[in-house]
Structure I
């Protein structure tokens, strides 16, 4: 990717990803498109644990490592971790991927079901097809936004779904880099754009709409190599009318970077 200009929308690991692009000869432009804001109310967690002691959940679904750690940090602060772990020991525990799995193992939680690669909602649901849910409670650790597809599928099986918010996604406080990226794309100054989260696509279009550049951004992205971390991000891009040039397999940063390097070379 020597000399190729690559836009990076990742926030949390954005600087690291930009450094990896630069190490391969690319010219990164870092425009964080997402902010993760705490969305966890300790008293709501305390009330949830109390209610689960009275009426336990049949299934608990953990979707992200960050959210799982935040949840346990809250129970630590409330002095309820021991009680929560005891509840989980009598609950079928399902994980969406390796990150929540790692966070749970650090707490000694038994994992009963694990979604397969590429770790989307489809694989989560496939992993729990044998769990009887009619009339049962299911707790779902939410990621940045509610997983409507997962909730609807669980409710269709007769479950009562209780979401646990841990963080929410928002536009970054400073949107100037995103605004600059929209303008650079409209001028065809970027060779590739890297999306590592579905919400990044939505936020990029929020900014382009604010600037009155929606049509120009659509056209520009479809003239540019659009690289996606995996199926969820790709689906959001296609829903926005954007052609996905490459999708990482497996949906991990290393695979994404290697595929991008090969495509730009």
Structure II
């Protein structure tokens, strides 16, 4: 699982033109050998590196003028959650939020494992699937019976409260997500290639289309409505939420640039 400061540590390492395959990587990163590989993996999974080169997103967040180099803003955590699912480099996360939770909002580990084995047609060994499931659950679930606050929140997405575990039965929390910034919500809409050539998006697609804000952020209808009403106040000349023949629709009156939305947010 990705620890809170691994992405910044990995960014600094790559920006100094060092390689994870170097024998000195353990010393330079100050972590164990297995963690060297893990940091390399998570940089790719979050879209921070491509072909061992840092991406624009990585520079935007973690560079010399990075917007949130220590991941102190909850909006950045939500953004990283979105990027992890959208990039599909760690495919289990995309399958989990886009498909599995839509079918089974309540589950246990065995149900998830059985679904993944069937869904992937046994392309992966069962022990690999077991390990991936354990990592996913520890990434989002707060550890039980932990006496250390630091340990509780060291995993990057624990604070989002997306999953809960009661009596070995886990479930997704589908609600209004009051701590999800409207700007990150809008960025995720504008970044979805399926919406590139349209000026209107139905509430149904916002809720249930692939990589939709409804699925990725586990928002209910009220949550989507509230975020859009907030965006109407922020960008009154650019978008509006209307209802035609009982069908709620987000309409864009003027084109918005997704990167400008992030700039506005971090400013």
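Throughout, read-outs are computed from the coordinates displayed, never taken from laboratory work. As the structure is a computational prediction, the values presented were derived from the model and not from experiment. Cβ atoms are built from the backbone, for glycine too; each structure is taken alone.
Tell me which structure, out of I, II, gives 11, 40, 34, 12, 4, 0 once P(r) over Cα pairs in 10 Å bins from 0, in percent, for residues 27-178 alone is calculated. Label of the originating structure: I. Which structure, out of I, II, was mean count of other Cβ atoms within 10 Å over residues 3-10 calculated from, if the result is 19.2? Structure of origin is II.
From which structure (I, II) was mean count of other Cβ atoms within 10 Å over residues 43-50 calculated, if the value obtained is 14.8? Don't skip to the answer; put the middle values down first.
Details: I: 14.8; II: 20.8.
Corresponding structure: I.
Taking distance in nm of label points 7 Å out along Cα→Cβ at positions 115 and 251 as the criterion, the largest value within structures I, II is that of II.
Tell me which of I, II gives 20.1, 61 when you compute Rg and Dmax of the Cα atoms in Å. Derived from the structure labelled I.
For structures I, II, calculate relative contact order in percent (Cα under 8 Å, 6 or more apart) and state which one comes out highest. Write out the running numbers ahead of the final one.
On the way: I: 21; II: 15.
Comparing I, II, the top value of relative contact order in percent (Cα under 8 Å, 6 or more apart) belongs to I.
Given a computed value of 0.99 for Rg/Rh (Cα atoms, Kirkwood Rh), for residues 19-98 alone, which structure among I, II does it belong to? Clearly, the read-out refers to II.
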